[in-house]
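Undergrad: Down below are the structures I want you to see.
Throughout, read-outs are computed from the coordinates displayed, never taken from laboratory work. None of these values were measured; they are calculated from a predicted model. Cβ atoms are built from the backbone, for glycine too; each structure is taken alone.
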Structure P
Amino acid sequence: MTEAGIFFLALLAGAVLDFTWAMCVESVQRQRAALAANLAVVLYVCTLFSTVLIVGEHVPAVIAYGLGNWIGTYIAVKRSHK
């Protein structure tokens, strides 16, 4: 995979991680156990991806992952206030 592809996937994974985290917290608060548990698996996969990026020393992709975190949280918060 190209560096640009890894960068894009990292950005996407970061956004998915934080969006999913916000949805998981909401699911726990609303006592939706099955949904929260399913979202926890998605969180786990996203964290594995970040670990691979760090171990592989893909510095630009790690930064993109962090930017994706910001984007995911921002979208989740905006979505919840509609």
Structure Q
Amino acid sequence: MRALILLAAIVLVLALVGWISFSKGPDRASVNIESDRIRQDTKQVMESGAQMLHRAGDKVEAEASRQPNNGQTNPNVAPVTR
């Protein structure tokens, strides 16, 4: 019963997103999988993910290239790890 409810919820979400459409004619009903829409949406998600990763990489690179504090440092002291 849970599996049936989960399947119905997934189909409902896919229909709301526009990846599945339903049509009814005089002789038959059909379920259409909108593959072009799926390709378009996944391409958009991949591009935005790539942009997000590039921005994160730029921020990490900028943080790594910043000058360290000019506080006193003792080269004879080992770094502390926690």
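Undergrad: If log10 I(q)/I(0) by the Debye sum over Cα atoms at q = 0.15, 0.19, 0.22 Å⁻¹ comes out at -0.53, -0.77, -0.94 when worked out from the coordinates, which of P, Q was used?
TA: Numbers: P: -0.53, -0.77, -0.94; Q: -0.81, -1.01, -1.10.
Structure of origin is P.
Undergrad: Quick one: FRET efficiency 1/(1 + (r/R0)^6) of positions 5 and 61 (r between Cβ atoms, R0 = 25 Å, to 0.05) came out at 0.00 when computed from one of P, Q, so which one is it?
TA: Details: P: 1.00; Q: 0.00.
Source structure: Q.
Undergrad: Further question: Work out which structure the value 51 belongs to, where relative contact order in percent (Cα under 8 Å, 6 or more apart) was derived from one of P, Q.
TA: Numbers: P: 51; Q: 14.
Computed on structure P.
Undergrad: If helix-only ellipticity at 222 nm (-39500 (n - 2.57) for each DSSP H run of 4 or more, over all residues; to 500) computes to -20000, which of P, Q did it come from?
TA: Numbers: P: -31000; Q: -20000.
Going label by label, the one that fits is Q.
Undergrad: Here distance in nm of label points 7 Å out along Cα→Cβ at positions 13 and 53 was calculated and came to 2.3; which of the structures P, Q was it taken from? Write out the running numbers ahead of the final one.
TA: Values: P: 0.7; Q: 2.3.
Label of the originating structure: Q.
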